[in-house]
Every structure is written in C-alpha cells, then in structure tokens.
1. Quick check on the output: 12.3 is Kirkwood radius over Cα pairs in Å, derived from one of P, Q. Which one produced it?
2. Taking distance in nm of label points 7 Å out along Cα→Cβ at positions 1 and 41 as the quantity of interest, name the structure among P, Q where it is greatest.
3. If helix-only ellipticity at 222 nm (-39500 (n - 2.57) for each DSSP H run of 4 or more, over all residues; to 500) is computed to be -16500, which of P, Q is the source?
Structure P
Amino acid sequence: MIADETRLAIEYAIQDLRDFDELDRHQLPSLQKAAYTEQRVLEDWFPKE
C-alpha cells in the first residue's frame, strides 16, 4: 500500500510542479525514484508538542 500511494503522490507532486512551472528537470529523476519503507512511514517522526 505504501509503495502504491507513494507512486501516486509523486505523480501528483510532479504534475503540480509542472502546472506552476516549478519543475526542475534535473531533480525529476530523483523525484521519480523516491521511496519510503513501512518503517520510515510509521516511525516516530512527529515533532514533540
């Protein structure tokens, strides 16, 4: 599920960057390769209150 949602989020982000003419073609390959593991998503990453 995380892999599927990550791909979809990347597609949305790239499209938004294109729509606002903010897509850096040099960064596009790294955006397309972005990946997150289940551990990374679920770990304690929220800032303390």
Structure Q
Amino acid sequence: MSVHDKIRTIRREKGLTQEELAEKLEMSVNGYGDIERGLCDIKLSRLEQIA
C-alpha cells in the first residue's frame, strides 16, 4: 500500500471528507485530492500535519 492510499484509508476511517481535511490542513481541496491520487509528491511537513 502506497503512502497516498494509506492517507485516504485513514481519512475515511476518521469519517472525514476530503474537503474537511483540506480545510484542517489549510490547503485547497484540489491540492489535497492530488495527494490522495498520488499525482504529486507530498512534503514531509505536510505528512506531519496529517499525522
């Protein structure tokens, strides 16, 4: 399982939508969606925020 798949799985387990998590991370929904789809590299600082 890749990092973006794990992020998606954990978000769903927590009962959050992409919109809700993007808002908590102070980023656009499209930007967050790109992370979940594996379309962009995720920075360590962003992973720390998600954790």
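Where a number appears in this text, it was derived from the coordinates with a stated rule and is not lab data. This structure is a prediction, so every number in the text was calculated from the model and none was measured. Cβ atoms are built from the backbone, for glycine too; each structure is taken alone.
1. Numbers: P: 12.3; Q: 10.8.
Computed on structure P.
2. Q
3. P
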